[in-house]
Structure 1
Amino acid sequence: MPALSLILALAAGASSAPPAGERPTLVETWSVPLAGTPRDEPFELAACGKQDALLAIPYPTALEARRPDDGAVAWRFGSDTALLAGRHGLACDPPRLASWQADTAGGSGRLVLIDPATGAVLRTTAAEGRAIGPPVTEAGWNGWLVPLAGGRVALFAEDGGLAGHVALGMPIAGELLFVGGRPLAQAAEGGLLLRADGGPLGARRVGPLDLARTTVDGRWLAGAAPDQALTAASCRLRRRDRLRCRRRWTQHLAGAVAGRPLLDEKLLYVSARDTHVYAFRRDNGHLLWRTGLGHRLGNLVRLGPRLLLVAGEKTATLFLVGTDDGARAGTLDAGDGNPAAVIVAGPVRAGGLAVVAVLTPPAAAPELVAFRLAAPQNRSDDTNEDTESTEESP
């Protein structure tokens, strides 16, 4: 893929927007071919402080780790059957990444613990059940949980041994998340929240949430709700290990939530399929601004302290939006002019870079492309269009 550039209206890390004639560029750092289309979003694979983070690429039957400086393969774990792994499967002290490898028939499988720095297999543990989501853990939690078909969850100890199963009494959707130090599951019918470890949960006031499009920050969670809504809630651990969750606010959008929202200390950012990016106050849900980008949207990621990078859906277009007021900062055709090119994964952050996987026909597999911010160049384009600001950002 040839070199790409993007004119930005905001410099990452700057205290204010640069003058119109001094705008930095986003340039391609490297691009490498992938072995196939990723099954899920790539995720940063931090090795618990022992080395720079790698970028993990989950394929349907393999897990691959790549170096963020050049995109080269650091290690690869292959399987003859389905393999599930995600960003919440990493534990430290010592570093281990948990994945689930299905057996040939699919009715059972095994937990596989991998060294995140080298890809070496540390332990495998067989267990009954068909996994419907990757293993998850959290700092302070001893072991992993794996969601299974039929409303069950497999529990594994810190050493990777099987500790038992929990029956939740109803089918679950597959994704598990930790909030407030305890694991949550989502009921397949109705989307209500459940404690994945079988513990007590008071969350009736939260309402249904799609955990596959939900972000957690400590005791806060925000995600997609029915009827094109966005809901934020907070959870606290009470006496007798009871997790109590309370809905803080709900906002109804003109389109469904497109990906996982971004949460920071004061604000929440989300892309929607109504072609808009929204910024809300985290504490009360007040709309600060919304910006129309003219395309149905996919995932978004923060690029520096004052920029968002947003992917278009079923296209190869990337957009940059300023976090202060939603001003459009530029667009990029990552497909190099090919109207059939599409972004199939990303954008994600890796080692300070923004990374996307782009499939450009007639190629059978996508390329992984990384971008970085470069020095300012003189440019006077006016790209601030279709932005509505409703109140000043706190």
Structure 2
Amino acid sequence: MRNLLALLLVCFLFAAPVRADMLGAMFPGAKNLPAPEWIKPGTRITWYIIDGTRYNNPQKKGAAGHGYREVFVVAMEPGKVVLELRFYLLGVQPTGPAGLKTVTGGVVTTPGAVQNCWVHPTAIEQILKKPPPETKVALHKVEFQGKQREAVLVSYSKDGSTFMWDLDRKTGLILSRSEKHEKKGFGGSVMSASGSLRDVATVKLPWAGQSNPGWLKNVTEIRFQGQQRSPAAPNIAVPLAMRIRKKAVGKKWALFEITQGSGMNQAQADAALDAMTTTKTPVVCGAACPAGVWIDATALARLQKGQVIMRNPITGADVTVFFVGMDRGQDICVLRWGNRLGYFDYVYDKKTGGLVRAAAQDDLTRRDFTMVGTR
């Protein structure tokens, strides 16, 4: 249970719009600004984040978790930036970091200020001239990627909560952030979270710049069925269902909502998709997304088995071409995203570029899905 709490804490911290209201309140001038000039489709930002909760009641056990947050700029339009989020949860097992847990997500938001990513430099200059109430601002020097940078430290405290951001004055990069929330008394608690920027890179994908596939216009929902198995009980298969529902579309991107269900049989798993308690996860796909609901079919036709699409030296998770060829009577291409500790397999129909199968493997479970229909 303690490990589950740690997992949930990190997921909460990693969620795309976490405390976005606070960031917007600190930098109100960013609301109508574009992204900084250096932000382009294919920009990848990697963070390390740690958080935990301690209760004042000694009978209640606290929890903590840590991991990496990987943000991809999938697409950009006037007034919008489309971000793919991937969260690598580390060390949640009792024996230490034996496995790598991955959670994915996505968001379409305004580009002037993005939590754990950037704030437009113009908004930073505005806060230097006129800080908001209860806010302190200070200039200092920091080093990142071997370069000395002039940074702006912004702190805000009120009602038992403290927030801090350290920003590169020139580029607007958020170099680090922290927050602490304290509730007094025996029934109170202290929740703290902090993060630091580890890497910024530009990823050049073989399908970068391509428009949405034509078939996407006629599809509102894609359904999958599958099963989950555990190494501890390999002969027991739990039926699964997954629904990918289209929510918004741009010229080179789309926002989807993924719902997953399980049950004693396939009918129960399918019915669970519409249960009130089922979690709905936003995800995005687009021209600068390393893997997702589709890959441009023309680019898929040129990929070769063993080809490396992307590497991230911080997370250790790469995207590679795992298989190309005929399987189950279908010409497919499989992209594998992960490492020896865990991975996702994305199986694409080479004719359409659409996702037709998917698998996820870690040290505890394996999940397999096959597309069963669209509408």
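helix-only ellipticity at 222 nm (-39500 (n - 2.57) for each DSSP H run of 4 or more, over all residues; to 500) computed as 0: which structure among 1, 2? Could you put the intermediate results ahead of the total?
Details: 1: 0; 2: -3000.
Clearly, the read-out refers to 1.
For FRET efficiency 1/(1 + (r/R0)^6) of positions 148 and 348 (r between Cβ atoms, R0 = 25 Å, to 0.05), find whichever of 1, 2 sits highest and give me its label. Please list the in-between numbers first.
Values: 1: 0.35; 2: 0.05.
Between 1, 2, the highest calculated value is found for 1.
For structures 1, 2, calculate distance in nm of label points 7 Å out along Cα→Cβ at positions 172 and 284 and state which one comes out highest.
On the way: 1: 3.6; 2: 1.5.
Evaluating distance in nm of label points 7 Å out along Cα→Cβ at positions 172 and 284 on every structure, the highest lands on 1.
Each reported figure results from applying straightforward, stated rules to the coordinates on display, with no laboratory input. Everything numeric in this text was worked out from a predicted model, so none of it was measured. Cβ atoms are built from the backbone, for glycine too; each structure is taken alone.
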